[in-house]
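There are structures below to look over.
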Structure I
Amino acid sequence: MERKKITIGRIVNTRGLKGEVKVLPMVDDLDLFESIEYVMIDGKKFEMEGTKYFKGNAILKLSGIDTIEEAENYKTKKIDIFEEDLPALEEGVYYVKDLLGLTVETEEGEKLGKIIDVFKTGSNDVYTVKQADGKEIYLPAIKDVVQKIDLKEKKVTVKLIEGLL
């Protein structure tokens, strides 16, 4: 069985002369870069030797990339990890990948559609739900609306508050 990879960033530039790479993160929590032992680039494994942050980007020192010239070879490349290497989350916190495709229904059992995207606003996430007729609705991921997320049942139960739809 092939192990599933998750893209956590993309190398956008080099940094310094000792082979560090500047990474545009594709994760919400930059601490992820400190909690993993290695990353994959084009299927090749690189151990994490150091992590810093600068202006919202991660600066990584990876094993085997020791000069600016070597780092140049990896510009624009995606950085992946294996799904099973993702750190466990606290209760009530979910990875976006786990929410995509879940069926959304009201407390009364009315099916609204499936989650096709999750995006951030200033204060909370918003679930994009595609209905059977192809239309999209947007539900704020707040406690007043999202009543229950059941990954085993692949279902999100919501309470529609006035003015939401």
Structure II
Amino acid sequence: MLTAFAYWIRATPLGWAAAGGVVWLGPACLTLHFIGLVLLVGCVFAFDLRLLGVAKGLPVAPLGSLMPWAVLGFLINLTTGLTLLAGNPFQYIDNPAFWLKMLFVVLAGVNVIIYYSTGLARRAAAVASGQDAPFSAKTFAAMSLFLWIGVIYWGRMLLFIGNFF
């Protein structure tokens, strides 16, 4: 099934363009992927570190307003990642580092869903400057940091594991 998907996406106009049909598309996607990662991870890390007790002089709620920027970074990464995948799908689908990266992305998404669906986000947003976040919020933040660091790690390992080149 994955092989059929790989052949299909590679045969699309996007696959043709990303494989070198549009010379500047690959470098542009890699650059935008990095910018998206900086937006996503920068905002998420600032928020998570505050929940863990760094910069206690800041209330949590204003840092929560950074999350739309994190979502923008995620959407940039989703778009550029799919474009890069379309250009050479076999270098990704045959690479264990890619699947580990995707696992970490999914787990990070589940972590966020749990954070917002359980009411933990409301409790954390009420934390004023100088106060500690609830233990459950600290647990969420530690898991979030671990998962996003895992995404970055496995993303970098794409070059060294499997048949990337």
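All of the numbers you see were taken from the coordinates with simple rules; none came from a lab. Source: prediction; values computed, not measured. Cβ atoms are built from the backbone, for glycine too; each structure is taken alone.
A few comments on the model shown:
- Test item: semi-axes √(5λ) of the Cα gyration tensor in Å calculated as 38, 16, 14, pick one of I, II: I
- Comparison of I, II by FRET efficiency 1/(1 + (r/R0)^6) of positions 9 and 129 (r between Cβ atoms, R0 = 35 Å, to 0.05) - largest value held by: I
- Distance in nm of label points 7 Å out along Cα→Cβ at positions 41 and 137 - structure with the largest value, from I, II: I
- Test item: helix-only ellipticity at 222 nm (-39500 (n - 2.57) for each DSSP H run of 4 or more, over all residues; to 500) calculated as -23500, pick one of I, II: II
- Computed 32 for relative contact order in percent (Cα under 8 Å, 6 or more apart) - originating structure among I, II: II
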